[in-house]
Structure I
Amino acid sequence: MNMLTGYIEQTEGEIIIDGYDMLKRPKKAKREIGYMPEGVPLYTDLTVKEFVTYMAEIKRVDRKTRKERVEKIIEQTGLKDVEKKLIKNLSRGYKQRVSMAGALVGEPKILILDEPTVGLDPKQITEIRNLIKELGKTHTVILSSHILSEVSQICNKVIIINKGKIVAIDTPENLENKVSNKNCIYVTVEDTEDKMKDIKDKIKDIDKLELIKENEDGTKEYMIESKEGIDLRKMLFTELAKENITIFEMKKADSTLEEAFMKVIEGGNK
């Protein structure tokens, strides 16, 4: 992130921002970038409007259009109601918005956001996510996050880096599909006579039956796998009823980006 923004020089290779080499033409390259760093570094004794105006001055927004530009960004980032408040008196969520406004005011083509929702409550997270999605319609947004559910919901391309090396580039859907087990079912049952262990013998299509955990209410959760193309649910309902085993819950396993991430990382560490 620091190298992309020109904050530190790269040790090797090239960084080209919209055709401009970051080392050879840093001013032109940086003009194309809006950066929202982690930790929300702001001038907290300024009001929201003063800070956004100051950022517009630093980024050399034309004087003739500066006031209009500041107003537009404040409106776009949902800061109109607090524009006259001191930044130090704002909530963490609003501070994130102010930082975003500072990154946007120079009309960059590229937005670089570093952990934009860290420390926010669920409502604030939803608001910031929606704002990022909206900005993605008119900007290239590069988002760094360790919250992979967030990445899955916001991004249309994922780059996984392990120990400084790129180990995967793909869409969230494709990465999730690579680790999906479409024939894996989780079933929670009440089995007072301990008959579940014999179900594999009764349903020949079951390849694997494994006890995952025993719950405090006496129920047990099992993972059941079968070959591709086989749907075990109807067979399980029929056979478990015969054996007087009560089903509390049955669900197909959903793959997640977290699982894809772990598989890619583990593969790269071997």
Structure II
Amino acid sequence: MTTILITGGHSGIGLAAARTLAAQNIDVVLAGRSLERMRQAAEELRATHGVTVTTLTLDTSSLASVRTAATQFRTAIEAGEIDSLDAILCNAGGRFDGEVSYSPDGYETTFAINCLGHFLFVELLLPSLAEQGRVVYTASGTHDPASMDGKAVGAAVEPNAIALANGGKNGGKALSAGKRYSTSKLCTVMYAYELDRRLRRAGSSVASIAFDPGSVPETGFLRGMPKPIQWFSKISYDEQRAAKLWEDSKQLVHLTAEEEPAQLR
């Protein structure tokens, strides 16, 4: 039986995806912070489609919660309580308006929830993923300055993990809520591409996918576009920047050698 794990699968886009998957007789694992909302969603999916639905407590703002959830999930697979994991949908996230705030680990909330939590979660669960599994990231048109959403929310800035995690500290000026969000979605796209490169180098058949990754510069579409759009396109596919984002994120989540899958080193 196919099993797919969805972070934030109990509301919004995640719940819509869970309903679609359940309608195709696919078992679902809902991972999120609200036990009550997950319970309600799980009951609906079981009653409507007769699939197996498991809930997993996960707060992507907390690295401790991510590690606990990953351990619990691996234990459930080993005990035969959950069939082999066929896909991880990294969907949970949000935009946080108002004054800049920080996660339990001291990182800017938007970057912690939208980026670092999922980065660590994927690292920890990748060894449990099926041979031809999928890692799917929910990005957003806000990361693309050519889109209406990108123009309205605020242009993404340099995807520097260390700077983004510590934005607004020590008297520094914090990014606007819109820029914090759009940049987190740019980083999400870059994580997807970097993960795919590492998987390909390792000869893995696992695929890494992101929704709405932006325009492809090789088509020539961007030649006449404004400079900010050309800049965005170049850094979205910049392998050196993506590799640095990846390595800096490993440092921020304190990933140990034992935790890191061999094919991603």
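What follows is calculated from the coordinates using simple rules that are stated; it is not laboratory data. Nothing here was measured: the structure is a model prediction, and the numbers come from that model. Cβ atoms are built from the backbone, for glycine too; each structure is taken alone.
Please state which of the structures I, II yields 18.9 when Kirkwood radius over Cα pairs in Å is computed from it.
Numbers: I: 22.4; II: 18.9.
Of the structures listed, the value fits II.
Suppose you compute helix-only ellipticity at 222 nm (-39500 (n - 2.57) for each DSSP H run of 4 or more, over all residues; to 500) for every structure in I, II: which one lands on -13000? Going label by label, the one that fits is II.
If Rg and Dmax of the Cα atoms in Å, for residues 64-159 alone is computed to be 13.5, 42, which of I, II is the source? Corresponding structure: I. Volume of the Cα convex hull per residue in Å³, for residues 184-255 alone was computed and gave 85; which structure, I, II, did it come from? Considering all the candidates, the number was obtained from I.
For structures I, II, which has the highest computed value of FRET efficiency 1/(1 + (r/R0)^6) of positions 88 and 200 (r between Cβ atoms, R0 = 35 Å, to 0.05)?
Numbers: I: 0.05; II: 1.00.
Of structures I, II, the maximum of FRET efficiency 1/(1 + (r/R0)^6) of positions 88 and 200 (r between Cβ atoms, R0 = 35 Å, to 0.05) occurs in II.
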